[in-house]
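Alright, structures below, take your time with them.
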Structure P
Amino acid sequence: MTSEHYFSARPASPEALRRVPVRLADQDVEVVTAGGIFSPEGIDKGTRVLLDQAPPPPPEGTLLDLGCGWGPLALTLALRSPAAEVHAVDVNERALDLARRNATALGCPRLRVTTPERVDPGVRFDLIWSNPPIRVGKQALHELLLGWLPRLAEHERAAAYLVVQKNLGADSLHSWLTASLPEVMGPVRVTREGSSKGFRVLRVSRG
């Protein structure tokens, strides 16, 4: 066993860059991935479920991929909404480097890839997509979501979509979000947007 995880800030494993063909935003493209990050083989099942079941992003606004990895969600947002400002955040520096490379290669100049602490705390998001790092542990996961979900913009169209594997606690997370988010962001609605291949897609919105 190794103590290194995809949420390690500086992976010690060999980088081993690889080029992987994937389909993003109805386009067949090639991306760069590497070892020491989440899902280096391509688009994982959970992310694909979110991409298939979440509604199209707004054409404009400020959008967020929370825990971006090499960038499948952020790249999709940027390709589908080229006029939007897209933020992609992760703690894994190797993943961030790959996401930047992929954004450049796919022509996404409005995609900003950075560590969480470098995002202006005053920025509010019209849309958040996330395949959150469940394996980071319950306390760290809860802190992550309590820190970012309250940054949804305060209008009725703003929403966050989270994909979580059912057998890794999707339903208990749904209950926890319903009980805990009102304490930090006022009235919220947490609903199940969809379910497929053992994954739940949860939608969080205000009011």
Structure Q
Amino acid sequence: MDFKHVRDAYASVAALYIELIGTRQRVHVDDLAFIGRHLSHRPGNVLDLGCGPGHITDYLRSLGVDALGIDIVPEFIAHAKSAHPHGRYQLGSMRNLDVEDHSLAGILAWFSLIHLPPQDLDEVLAEFRRVMAPAGTLVVGFFDGDEVAAFDHKVVTAYRWPVDELSARLTSAGFVEVERQHRPSDGTHRPYAAIAAVMGGPHSPLPLMDTP
């Protein structure tokens, strides 16, 4: 699946998407805490990739993070600039980031990798590693499942991942998991998980933790 197809699918429902999830209040407090805990502790630029309406980028900025929201959907970027005029938002693709090597303090990919076919994930993670500074932090939110599998997302085909398997892919890309969290299905929302990971090597001595 190419990004143009994903972009067009989200553009076609942008107004509804913004209405349903486009505010900070629509994000679970545990998720905001997880994101803030891992992306607000170091100075430097943080990219919110697939920022959508820009509300989580704005949350990071409220914590003092120098966050830039990037999305492939023009309607989302236009809304984000209007709703959060003091923020920074721009069109762009995570496949080819216009960022210098090893320059970022962090990346947030909050449910923005879910539409990547599994065979494309390693290429994108390699791009993340290219732009991440030593000890930089990657936070990923995604749908959880017993196996890697496609499913009918409300907008366009998405993929669920077993947490251990996605963590292993992060490890292969040079990241070290430092915390994860799960939330089971509540009858309305699918089970989901989040992983925080840092660049591997001597700059990442943090212990592995698990938050149920």
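Assorted remarks:
- For the structures shown (P, Q), FRET efficiency 1/(1 + (r/R0)^6) of positions 46 and 110 (r between Cβ atoms, R0 = 30 Å, to 0.05) is largest in Q.
- Source structure of the calculated read-out (distance in nm of label points 7 Å out along Cα→Cβ at positions 118 and 150, 1.3) within P, Q: Q.
- Here mean projected area of the Cα convex hull in nm², for residues 62-157 alone is compared for structures P, Q. The highest value is that of Q.
Read the figures in this text as sums done on the coordinates, not as results from a lab. Here the structure is a predicted model, which means the values were calculated and not measured. Cβ atoms are built from the backbone, for glycine too; each structure is taken alone.
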